[in-house]
Each structure stands twice: as structure tokens, then as C-alpha cells.
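Take a look at these structures.
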Structure 1
Amino acid sequence: MMNRPPFSSPFGITRRHFFSRSAQGLGAAALASLLTRPTSGLGIANQPAGGLPSLPHFAPKAKRVIYLFQSGGPSHLDLYDYKPLLQKHHGEQLPDSVRGQQRLTGMTAQQSSIPLAGSAFKFSQHGSGGAWFSEILPHTAKIADQLCIVRSMFTEAINHDPAITFFQTGSQIAGRPSMGSWVHYGLGSVNQNLPGFVVLVTPNKGDQPLYSRLWGSGYLDSRYQGIQLRAGKEPILYMANPDGPCGTGRRALLDKLNELNREQFSKELDPEIESRISQYEMAYRMQTSVPEVTDLSQETEATFDLYGSDSRKPGTFAANCLLARRLAEQGVRFIQLYHQGWDQHGDLPKAIRNQAKETDQASAALITDLKQRGMLDDTLVIWGGEFGRTCYSQGGLTKENYGRDHHPRCFSLWMAGGGVKGGTVIGETDDYGYNITADAVHVHDLQATVLHLLGIDHERLTLTYQGRRFRLTDVHGHVVKKGLA
């Protein structure tokens with residue numbers, strides 16, 4: 001008896017072969033699309049490349065996001081949340097009625113004394129809404145009417161790594177896609193010659209480490225991960241041609257490599273092979289686009305003066321803010337900045353003043369620069385860290401010096417542009433800045449709001465992985481409507 005393949009057709013094509021050939025055809029079509037795109041210049045396509053066909057779900061207010069993440073946990077009590085009663089009771093013990101049964105970190109749980117620490121800095125009101133700002137934020141205070149300050153943020157994590165991971169990926173457990181990856185996956189790229197998601201990190205200052213998984217794509221396709229640009233002559237490692245090969249030779253080599261990848265795809269049908277082809281092509285185009293967009297010498301003296309003297313030094317927070325504006329101009333969808341140094345368990349007055357000096361002028365300049373270029377209305381800017389700091393002192397307390405421990409119960413963050421209602425303050429904390437008393441905003445609420453401003457319903461941007469539907473906001477999260485213009 002003659003053996004025949006299962007599910008064979010009269011034409012001698014099995015179902016497996018049919019789907020295999022169909023996948024090859026789709027892969028070939030995708031590759032052809034990649035290879036016919038422009039390979040030089042910074043031209044921005046009229047329509048986004050990639051993205052889900054169902055997105056945006058509704059008309060977006062923002063086209064792009066610039067997230068200024070302040071790693072380490074900035075003290076809300078020394079920056080944005082003025083507490084005169086805390087000043088009055090400086091040195092007294094934290095009332096048991098305020099703390100309740102809430103946990104403390106291992107760094108202060110065993111302290112025999114938990115003395116209240118009023119801020120060492122003066123506060124004053126600014127803008128039409130009368131928002132309070134510390135004296136160490138003079139530049140940010142001047143743009144008060146552009147800001148929506150959230151004083152009632154809270155998180156579930158009490159230590160740095162899970163807390164940062166929670167803000168960036170929606171989970172304290174490492175391995176989930178980052179917010180930038182979700183946005184890139186859902187909305188696609190605008191400029192085909194630059195990544196849709198770019199990361200800029202101020203050089204390590206010896207503070208808490210930042211891992212590349214914070215801008216990773218998790219279980220999304222690898223093409224959606226963030227691409228880190230570094231300071232110096234080689235913004236992306238190993239992208240520049242070695243001495244010798246010419247552009248024509250590099251193109252021919254890449255074409256041959258793509259042929260090998262296509263052959264491998266025809267045998268394995270692994271979608272990551274198509275992603276590899278896509279990334280090789282993107283790297284080739286970025287050999288021209290990245291050096292041009294990262295060349296700050298094209299900026300005017302007035303622009304450098306606006307961002308401050310540090311903006312002339314590659315890799316500083318100020319230089320990265322200026323570069324973020326340039327990337328936004330060229331259509332990069334999600335731009336993530338990380339600035340370390342806010343983990344001030346001791347010697348806080350001196351340390352936080354230095355941090356403010358490094359970030360205050362540049363943060364305000366970015367808002368001003370975007371506004372004067374007509375870009376602020378459709379660019380969402382976010383400033384904040386992973387949690388706040390305690391109202392009591394960690395370690396010894398003097399009139400001039402103190403430290404503050406981690407505090408996830410309440411802290412401050414601000415947003416500007418991109419559909420946000422400027423000149424507003426959302427939420428309140430108690431007289432000691434320890435507990436939220438009105439309008440609590442969870443991490444998932446912030447993430448839901450960011451997606452909403454981009455035209456995305458956070459409950460509908462999902463991906464099924466290992467039998468479960470995942471999303472950035474996990475299983476909850478509400479849009480903060482009070483912050484919408």
C-alpha cells in the first residue's frame with residue numbers, strides 16, 4: 001500500500017507546505033519593503049512604518065514622549081511638596097498615628113529614633129495656580145504654568161530595582177516589555193532612518209545601576225527594544241564601518257547576508273530572523289542618520305545658553321535634553337532619558353542641591369524649547385523618579401544636615417505638553433508628606449494616562465504570551481482625567 005503524506009491534496013501540496021510557503025512569501029514581501037526604503041538622509045515618511053492596524057484607538061493628543069527619569073527617588077519634600085508643619089516639628093518623633101503599621105526599609109526599621117526632618121530649603125509659590133517650588137528649582141518654577149504636578153503618586157515597591165522596573169515595564173518582575181517598546185509596537189516608527197525608541201543615559205555616577213532590560217522588549221519582537229545612544233564619536237557601538245570597506249562594498253555585503261538570512265528563514269520560519277534582517281537594514285541607514293542627528297554643533301549659541309553650560313558637554317543631562325529635542329524633531333516616537341544620583345540617604349541638602357543644579361535648567365529649557373518651536377502641544381514630557389523620600393531622617397539629624405530613606409507611599413512627578421493641563425496640581429498629602437489624602441495616582445494610572453494621550457486604550461493594547469494576555473498596565477489602571485487639557 002502506497003504511503004501518502006497526511007492531509008495531501010490532489011496537487012501534491014501538504015498543508016504544512018502551504019503554510020510554509022505562505023510564510024516565506026510574507027517574509028519575502030517584508031524584506032522587499034525593507035530593501036526598497038531610502039538608505040540615506042533624514043527624510044520622515046508621511047505615514048508611520050509598522051504599528052498595529054487598529055491603532056490609534058482614538059485621536060491622539062501627543063505624537064511622541066520624552067521621559068526624563070530621575071533614578072534614585074527624588075525627595076518630594078525638598079522639591080515640590082511644601083510642608084510648613086513638618087518644618088515646625090523638625091527634630092520631633094514621627095507620630096505613630098501617621099506611620100500606622102506601614103513597613104520601613106531595613107535601613108531605618110531598627111533606628112531607635114525616627115525624627116522628623118523639615119526641608120533645609122525655602123519654598124515659594126509660582127504660576128497662576130500658585131504651585132509650590134523649592135528655591136533649588138528656579139528654572140522649573142518659571143514654567144509652572146506649563147506643568148501638571150502630581151503630588152499623590154504612589155507605588156508598591158520599596159527598593160530601587162523593582163521600583164524602577166515597575167515604572168518602566170508595569171511589573172516589578174524583570175522581563176516584561178518596557179513602556180517605550182509597547183508604544184513602538186503599537187504605533188510604529190515615523191522616521192524609517194532612526195529607531196522608534198531611543199535611550200539616553202547620563203554616565204554612571206556611582207549610584208544605583210541601570211540595566212538594559214529597563215528598555216528591553218521582553219516578549220515583544222526584538223525590533224521594538226530601545227536603542228541606546230552614547231556620548232562621543234561612536235553613539236552606537238559597532239555601527240561604524242571599519243577602515244577600508246567603502247559604502248558600495250558594505251551594501252553588497254549586507255545584501256549577501258540578507259540572502260543567507262532569507263535562506264535560513266525558509267527552513268526555520270523563525271520570525272526573529274526577519275527581525276534580524278530589519279535590524280541590519282536599520283543599522284545601515286543609521287550610519288548616516290545618527291551622526292547627523294547627534295551633531296550638536298549645528299545648534300545656536302542662544303540654544304546652548306538656554307540649556308546651560310553643561311549642554312556643551314556630551315553625555316550630560318543637559319546635552320541629552322538637547323539631543324532629545326533633536327530626536328523628537330526627527331520623528332522618534334519615544335525618547336527615554338535616565339539621570340542617576342537621587343538616592344540621598346545621607347548628606348541630602350548638599351547632594352540634592354547638586355542634582356537640582358544638573359537637571360533644573362535643562363528640564364525647563366526642554367519645555368521652553370519645544371514650545372517656541374511649536375512642538376510642545378504634541379510632545380508629552382514626563383519628569384520623575386521611582387518613589388519619594390521619608391519625612392523623617394535616616395541616621396543622625398542636625399539643623400543643617402539629614403538623610404531620607406525610600407518612601408513609596410507618596411511622592412511627586414510632573415508632566416507637560418501633549419494634551420496635559422498646564423498650571424495644575426493633582427493630589428494632596430498629609431501635613432508630614434507621609435500619606436496621600438486626596439486623588440491617589442498609582443503607577444498603572446500614570447501608564448494608562450500616557451497611552452491615552454497617545455491615542456491608545458491601555459486595556460486594548462495587549463499581546464498573548466504563553467497562554468495569557470499581557471498589557472503594560474497588567475490588570476488595572478485608570479486615566480488621570482484631572483490632568484487632561
Structure 2
Amino acid sequence: MQDIENIELTFLNLDDYQELKEAMIESYTTMPDAYWKEHQIDSLISRFPDGQVVIKVNNQIAGCALSIIVDYSKFDDHHTYEEITGNYTFNTHSPTGDMLYGIDVFIKPEFRGLRLGRRLYDYRKELCERLNLKGVAFGGRIPNYHQYADKLTPKQYIDKVRRKEIDDPVLNFQISNDFHPFKIMKNYLNGDGDSNDYAVLLEWVNIYYEKQHVKASIIKKVVRLGLIQWQMRPYKNLDELLQQVEFFVDAVSGYRSDFALFPEFFNAPLMAENNHLTEPEALRELAKHTEAITQKFSELAISYNINIISGSMPEIVNNRLYNVGYLCKRDGTVERYVKLHTTPDEIKVWGMQGGSEIKVFDTDCGKIGVLICYDVEFPELSRILADMGMDILFVPFLTDTQNGYSRVRNCAQARAIENECYVAIAGSVGNLPKVHNMDIQYAQSMVFTPCDFAFPANGIKAEATPNTEMILIADLDIDLLRNLNQFGSVRNLKDRRKDIYELKKR
């Protein structure tokens with residue numbers, strides 16, 4: 001191979017046609033007539049110039065990629081090459097379509113081994129993202145299949161290629177570039193005897209695709225969290241506690257946070273006035289404040305333009321005591337969540353019940369989940385929420401000792417790794433000597449991430465000072481989760497062995 005002085009990826013020009021034709025003939029030696037005519041190349045360039053690119057090595061064409069945009073819903077999964085190209089006229093190209101369709105890609109034999117094909121595929125992916133298309137698709141040849149057609153079905157052949165038991169240079173290359181076999185198509189490309197008239201429909205999904213909305217709304221991609229590490233202290237009455245609540249909402253809103261997270265049972269200081277009662281009676285008295293506090297949170301969410309996760313509070317429903325919280329959105333809507341797993345102490349001391357609903361919440365920052373304290377120690381819950389599309393898990397908690405805190409902290413970090421999501425935990429600090437069963441607190445509020453190259457190596461995005469009243473602000477990039485899901489060093493969600501186990505809610 002000649003010395004390489006420069007490699008350039010550039011748009012295809014009709015003046016390149018004669019050189020392009022010769023390159024195609026050299027590349028498709030088993031199909032000598034498989035080259036595009038000049039009027040066809042002219043049609044492609046006229047219809048979609050951005051989709052037609054060549055790689056030049058020392059100003060000589062070394063490879064080419066041709067593409068169109070199609071309305072994919074108009075074609076079924078068993079289409080032919082002739083159908084997708086409009087009988088080779090490319091009148092199927094639609095600027096308002098939703099899928100980038102690969103018409104052709106090749107590298108001249110003398111330039112193979114330089115990973116030039118990868119540059120062409122990467123350009124297609126970048127173009128797809130720039131145009132906000134759902135993905136890239138094409139029918140891939142399996143040129144070595146004719147050697148195995150008498151003993152293997154196409155599916156068996158593809159499975160063996162995937163397991164590296166058979167070498168198919170074309171299919172191997174496409175799979176290594178994150179294109180996934182979707183369907184086997186018969187009679188896709190006329191004259192492809194090497195593939196025994198079969199092709200594989202391959203697709204690459206654009207994880208950044210956003211469906212166009214009629215409403216003037218947008219889902220934020222960088223989300224700012226404000227975690228309140230709440231100091232337990234005596235309050236004269238509900239109004240004084242709500243003043244402290246508003247102080248923190250004002251503070252995190254001043255930093256333009258999208259979410260404010262309060263801890264579990266942050267309103268416990270109000271129980272002091274009922275310390276002469278039994279513990280379950282005192283907690284039921286505290287429950288009488290829950291409606292007013294929730295209403296105040298909703299007002300603050302609107303006035304301070306922030307989504308508030310209210311931590312948790314006791315609530316009585318049909319004379320049963322639950323540990324509940326509310327997501328108060330800045331658009332004025334309010335949604336409820338309930339602690340599902342009650343601790344032995346909550347049952348024994350307070351007679352508390354567990355809830356029964358598992359759900360994610362749609363917000364202007366994507367889908368979120370909330371698990372109260374003990375719930376995060378049950379990995380099934382967060383896995384179900386992850387399957388429902390959760391990007392951020394919020395965990396309001398209340399722990400009295402370091403070992404109790406360590407259970408919440410370590411389980412929360414595990415949830416971030418195994419579910420490829422962010423996890424934010426917020427707790428209370430300080431002492432309440434005049435409140436039975438709530439006298440001491442220990443907490444360190446934190447934000448956890450998965451552990452991969454795009455994230456902190458130790459999986460900790462931000463951490464508060466232990467046992468100190470403060471707020472913690474952290475920015476989370478949601479697109480990093482999408483990238484991790486597709487291209488991470490490990491892929492905990494995609495690599496689950498669903499053939500041998502399954503998790504589902506009743």
C-alpha cells in the first residue's frame with residue numbers, strides 16, 4: 001500500500017462519477033454489473049446531498065456510503081432492495097421521513113484494514129442524530145453463507161457468526177459497529193448468489209431521537225438536583241417548620257435546580273407537642289398536618305418553578321397508617337407515592353402499613369422513581385422502575401445509626417450501577433430529645449452514578465458533609481445514560497439472561 005499523506009471524508013460530487021464507477025467495479029468482483037449509473041448517482045446527490053459521502057486517501061476514492069431517508073412505516077420488515085429504492089429511482093426518499101436507510105457502502109480492496117468503513121458508518125450515525133431520525137437501517141449481505149447453505153439455516157448461520165464460530169467479514173463488521181440483526185429477508189437483492197439470495201435487516205437505534213411534539217414542551221437533558229440535608233430541631237408550630245421548608249426551596253431554586261428532595265419524616269419535630277402520648281398516637285397526630293404540608297409544597301413548586309419531592313410523612317387512609325410522600329410538580333400537578341416495605345420497628349412501634357403500587361412519574365426532566373428508605377434495599381423495585389423507563393431514582397431516608405445509614409447508602413449505589421440510572425439520597429441530621437423513637441439521626445446525602453468512563457470512577461457524583469445541615473447541588477446528564485445503555489463497558493440492563501429468569505410486577 002502506498003504511503004498515506006491524507007485521509008478525507010467529503011461529500012460525493014458528480015464530477016467523481018467515473019472514478020466512483022471504477023471503485024465499485026473493483027469492490028464487487030463477484031457482481032461485475034453491480035455499479036450505479038451516472039443518472040442514479042445524480043438523482044441521489046440532487047435529492048439528499050448530505051447522505052452521499054466518499055473517503056479519499058491521497059485524493060483517491062477509497063470508499064463510499066450512499067443513503068436516503070425513508071418513511072419506515074410504509075415498508076414492512078420483508079421489503080426488497082428494489083422496493084426500498086423505488087426501483088432504483090430513489091423516489092422513496094422523503095425529507096420528512098424517520099429512518100436513514102443505507103443504500104450502499106464499500107471500501108476498495110487495496111484500502112481495507114484501515115478502518116475506513118467505520119468512519120463511513122460513524123458518519124451515518126452522526127447524520128442520523130443531527131437530523132433527529134429514529135435510526136439507521138439497511139439490508140446486509142451475508143456473502144459467505146453459500147458455503148454453509150446446505151447444512152445451516154440463515155438463522156443458524158447468523159448465530160454462529162455472532163459466536164465467532166464462523167467468519168463472515170461483512171456481518172462481523174456490521175455487528176462490531178453496533179448494528180443489530182433484526183430480520184432475515186429472502187430475495188432481498190437480485191443476483192446476490194454469495195448470500196444465497198438472503199440478507200439480514202440490520203438496525204442501529206438513535207438513542208437521542210426525540211419525537212416531535214405539538215405542544216411547546218421540551219424534556220431537559222441536563223437536570224440539576226437540590227438535596228436538602230435537613231437538621232432536626234424544635235419548632236414552635238407548623239408555620240415555623242414551613243418557613244424553614246420555604247428557606248430551602250428558595251435556596252435550591254436560586255441555583256436553578258429542577259428538583260428539591262426532602263428527607264423521610266422531615267416533619268418529625270412537630271411530634272414533640274404530643275410526646276405525652278404513645279408513639280402510635282403521636283404519629284397519628286402528626287398525620288393531621290400532611291394535607292396542609294402537601295398543599296404548601298405544591299404552592300412552593302409553582303412559585304419557585306421547581307419540582308419538589310416532599311420526602312415522606314405519615315398519612316391515615318381508611319384508619320390505616322401509611323408512610324407517604326408527594327411529587328409536587330412545577331406545573332401544578334401533584335402525585336403520590338407510598339413506602340412499600342415497612343421496617344420491623346415501624347410495624348412494632350407505630351403499626352404502620354406498606355403500600356402496594358409501583359410506578360414511575362413523568363416530569364419535564366424525564367421519568368423518575370421514588371423509593372422511601374427501606375424500599376431501596378429491595379433490588380426488585382428499582383429494576384421494575386428501570387424497565388419502566390426511570391432515569392433518576394430519589395430516595396428520601398431517615399436513619400439513626402451509621403450501620404442503618406450504610407445499608408441505605410450501599411444499596412442505593414448498587415441500584416445506580418445495576419439499573420444504569422442516577423440515584424439521589426437525602427436524610428436528616430441532628431437530635432430530637434423530646435420525640436420518642438426519633439431521638440437521634442445520622443445522614444450523609446449523596447448522588448450516585450453508574451461506574452463507567454463517562455461517570456466518576458467511584459460512582460459518586462456529589463456528597464454532603466456527614467451530620468451537617470446543608471444543601472447539595474448536582475448536575476446530571478441524561479444523555480450519558482443513553483450512551484451507557486448502548487455502548488457501556490458492561491450493559492447490566494441489556495445483558496440480563498431473560499431466557500432463564502424474568503422479573504415482573506403483579
Structure 3
Amino acid sequence: MILEVFVAYLVLMVAIGFYEYRRTKNLPDFYIAGKKLGALAVSFSFFATYFSTAAFLGGGGTGFLLGFQWSAFLIFFHILFAILAWLLIAPPMKRLADQHGVMTIPELFGRSFGKTAQVICALIILFFFEFYMVSIYKGAGNLLQTMLSISYVDALIITAVIVTLYTAIGGFRAVVTTDIIQGVIMFFGAIVLFISVLYICGGFEALEKLSEVKPELFEFGKLGPPPVVNAGMVVPFVLSLTFAISIAQLSSPQLVVRFIAARDQRVIGYGMILTPIIIGIFAICVFSIGPFGWLLIPKDQIPTFLKDVDRVVPYIAMKTLPVGVNALLLTAIIAAAMSTINSLVHVSATALVRDLLQNFRKISDSSALKLTRLSVVLFALLPVAFAVNPPDIIVGIVGVSFSVITSAFLIPLLALLYSKSVNSKAVVASMIVAVAVCIVWQIYFYPKFFTYPVVPGLIASALTYLAFNLKKKK
């Protein structure tokens with residue numbers, strides 16, 4: 001049953017790619033769907049792109065290790081920054097993008113801050129998006145390995161080939177159309193899983209059972225990875241990681257490009273209401289189920305799951321849902337992976353062609369379209385090689401990637417949208433310093449302080465930007 005449902009889903013995704021290929025007439029169609037997206041498309045595409053396997057497997061499973069402190073802060077930050085993204089970023093970004101006629105986020109930076117800023121922005125996207133995709137491929141590979149009893153490498157190849165096909169063929173139209181379907185599957189799959197876990201565990205009385213089995217699940221600062229607990233740094237670890245993952249909604253290019261593709265400001269207004277509701281319901285359902293693993297996983301197997309929390313949610317799904325329903329849910333988790341990979345690949349390909357190649361050499365739109373399709377293949381397959389032996393658990397990889405992307409782009413983006421006089425050198429310097437600080441912090445200071453680099457990265461970016469602006473005024 002699981003195999004049949006999964007195969008039907010893959011066929012549908014590829015069919016959408018070919019359908020949207022016929023509707024993709026030019027470069028704006030391939031890059032931003034001709035700026036014709038309605039509220040439902042923008043909202044569900046934003047939601048499906050943001051939540052990947054990292055949400056289902058990493059976000060849900062990490063609650064098994066960290067308890068409800070993880071669930072509470074992750075839910076709070078997700079809802080908060082979803083509201084702020086649509087309230088503070090979406091309206092002025094849509095207005096500026098229409099004014100300048102741009103199709104990518106680096107191009108928007110380039111029009112406002114110069115070519116150097118555009119190139120740096122594109123390079124950050126190319127490198128760290130590939131790094132982020134490793135985590136998503138890992139999640140999809142682990143899940144397909146469990147679902148279909150195939151090898152991990154075969155699972156990675158299946159995921160990459162399908163995403164490559166429909167993204168390269170159908171472009172942003174295919175990305176958004178598949179996002180809507182994947183988003184609906186993810187949304188209702190999360191609700192069904194949450195309800196089934198509560199039902200199997202005895203309703204809300206399960207909380208009492210959990211307090212007896214593992215009372216630390218309800219205490220702040222008590223649970224965490226052994227090195228973090230031994231260092232007494234559980235609180236900064238949890239706060240910085242949940243903050244790093246959630247604040248990415250404000251400035252991640254694969255998300256905010258949806259604002260550019262919206263049909264008009266009216267669509268942004270509707271999305272401002274709809275998207276935080278979708279994200280809030282999904283976050284509550286998914287990020288709350290991890291701790292219930294202590295009631296569902298046999299005691300003798302708990303040490304194994306503590307070593308790899310990414311396996312907790314698939315186990316819970318197989319344990320609590322009947323055959324057929326669990327097939328749909330597991331397909332929803334794969335949908336979460338593909339709906340994020342397709343956007344990351346698409347943005348990476350457009351950054352290479354539009355923001356790097358066309359920035360230095362005159363290339364016709366027809367040639368750029370062909371090059372972008374070829375680039376999709378390259379950027380979809382490259383992370384697979386690294387995903388074979390990934391460097392960390394899913395949630396850790398996401399935390400580092402989001403830290404760099406957020407630290408590099410958030411301050412320049414706010415300056416672009418809200419500052420009347422911007423020093424281009426300040427923007428370039430703030431991006432470079434943010435990336436450098438995040439990398440240095442992760443290598444040398446994170447093992448001691450267990451605070452994710454988004455905190456020092458954002459501080460360094462803001463201080464650098466202010467320092468250069470003050471220097472200019474003097």
C-alpha cells in the first residue's frame with residue numbers, strides 16, 4: 001500500500017512538471033510564474049517551502065530529546081516570525097520589486113546596493129543552499145529507506161531525480177503548483193498524526209503518563225544532548241536553535257521571492273492572514289509529538305532513538321496510524337522534502353544564471369532559460385554526494401545553514417525596505433562579516449557556548465552596518 005501511494009504521488013509530480021512546461025513561455029514565467037500567483041498559491045507555497053523534512057523529522061523528533069521546552073519555543077517563534085515576515089517584509093518588498101522589475105532577491109539587492117552586493121548575495125545562496133539541501137536529502141533518504149525497505153543511497157537518488165525532472169521542466173510554475181498539493185498533504189497529514197498520537201496515548205491524560213515516565217520533559221533547561229547538559233548550556237542551546245530556524249522566514253530568499261511573484265498587494269494582504277494560521281496549526285501538531293515517543297517506543301529501544309532522533313516521527317507514524325493512512329502521512333513527509341528542495345534548487349539556478357552569468361556577460365533570455373534548466377539539474381544532484389555521509393543530524397545542519405542565511409540577508413533587507421539613505425559599502429561589509437562570524441563561531445566557539453551562530457552573526461552584521469553608516473556621516 002505504501003509503495004502504491006508513493007508511486008502515484010511521484011507520477012503526479014512529474015505530470016505537473018510537463019503540464020507547467022507548456023504554460024512556461026518565457027524567462028519571467030520560469031523565474032517568478034509571471035507574477036500571477038494568488039493568495040492561496042503564495043501562502044501554501046511559502047508554507048510548503050519553509051517546512052521540509054527538517055520540520056517533520058528534525059523538528060518533531062528533537063522534542064523526544066529536549067522535551068516540551070523545545071516544542072514551546074519552536075511553536076512560539078514560528079508563529080511570531082510568520083506574522084512579522086508578512087507584516088514587515090512582504091508589502092514593501094512587493095512594491096520595490098514591481099518598481100524595479102526584478103525577478104530574484106540578489107537582483108533586488110543589486111539594483112539598490114550595486115553589483116558587488118548582488119554577486120555576494122548570489123554566492124551565499126549557491127553555497128549555503130547546497131549545504132541546507134544536504135539535511136533535506138538526509139531526511140528524505142532516511143524516510144524512504146524505512147518506507148520502502150530500500151538502500152539509503154537509492155532513496156537519495158529517487159528523491160533527486162523526481163525533483164530535478166519537474167523543476168527543470170516546469171520552472172517556478174511547477175514549483176508552486178506542486179507546493180500547493182504538497183502543502184495540503186503536509187498540513188492535513190500533520191493534523192491526522194497529532195490526533196492519532198493523542199488518541200493512542202489516551203488523550204490529554206497522556207501528559208500525566210509522560211510526567212510519571214519522564215518528568216524532565218516538562219522542565220526548562222533539564223534535557224539536551226549530553227555535552228550541552230554537562231556544560232550547563234541547555235537554555236542558550238534551545239533558544240538560539242529555535243530562534244535560528246524560525247527567524248529565517250524574514251529573509252530567506254527561497255521564501256521571500258514568493259512576495260515578488262504575488263499578483264498584487266491584495267494577495268499579500270490575504271496571505272498576511274492565511275499563512276500564519278497555516279504555519280501555527282502545523283507547528284503545534286508536528287512539534288508537540290516528539291515527547292510522546294517516550295510512551296510509544298519500547299524502553300529497550302529508547303537509547304537507539306536518542307542517538308538518532310530523526311527516526312522518531314517515522315516510527316510514531318508507523319505505530320499509530322493504520323495502513324493506508326500512514327502511507328499518506330509518510331508521503332506527506334516526502335512531500336515536505338521535495339517542496340523545499342525544488343525551491344532551493346530553483347533559487348540557486350536563477351542566482352547562478354541571472355545574478356552571476358548575466359551580470360558579467362550579455363546572454364539572451366532564451367539562452368538564459370536553457371542555462372537555468374541545466375543549472376537546476378546540477379544543483380539538485382550535487383548535494384546528493386554530500387548527503388551520502390552527512391555531517392550532523394538534520395536539525396543541526398538546518399540551524400547552521402539558517403544562521404548564515406539569516407545573518408547575511410536580514411539587516412541588508414531591512415535597510416533596503418526601510419532606510420531612505422543606504423551606504424552600499426555598509427551592506428556589502430555587513431554580509432561578509434556576518435558569514436565570517438557565523439563560520440568562525442561554529443568552528444571555534446559553538447563547542448564551548450552551544451549557542452547557534454545566528455546570534456553573534458546578526459549582532460556582527462548590525463554593528464558592521466551601523467559602523468559604516470556612522471563613518472559615512474562623519
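Using distance in nm of label points 7 Å out along Cα→Cβ at positions 143 and 415 as the calculated read-out, with 1.6 as its value, let me know the right label among 1, 2, 3.
1
Hey, distance in nm of label points 7 Å out along Cα→Cβ at positions 63 and 223 derived from one of 1, 2, 3 reads 2.2; which structure?
It was calculated from structure 1.
Suppose helix-only ellipticity at 222 nm (-39500 (n - 2.57) for each DSSP H run of 4 or more, over all residues; to 500) works out to -25000; of 1, 2, 3, which structure was it derived from?
Going through each structure in turn, the value belongs to 3.
Work out which structure the value 59, 23, 20 belongs to, where semi-axes √(5λ) of the Cα gyration tensor in Å was derived from one of 1, 2, 3.
Computing semi-axes √(5λ) of the Cα gyration tensor in Å on every structure in 1, 2, 3 gives 59, 23, 20 only for 2.
Of structures 1, 2, 3, which gives 11 when relative contact order in percent (Cα under 8 Å, 6 or more apart) is computed from the coordinates?
It was calculated from structure 2.
When distance in nm of label points 7 Å out along Cα→Cβ at positions 95 and 439 is computed for each of 1, 2, 3, which one produces 3.7?
Attributed to the structure labelled 3.
As an exercise: semi-axes √(5λ) of the Cα gyration tensor in Å, for residues 287-350 alone, calculated from one structure in 1, 2, 3, equals 29, 16, 8. Which structure is it?
3
Throughout, read-outs are computed from the coordinates displayed, never taken from laboratory work. Keep in mind that this is a model prediction, so the values were computed, not measured. Cβ atoms are built from the backbone, for glycine too; each structure is taken alone.
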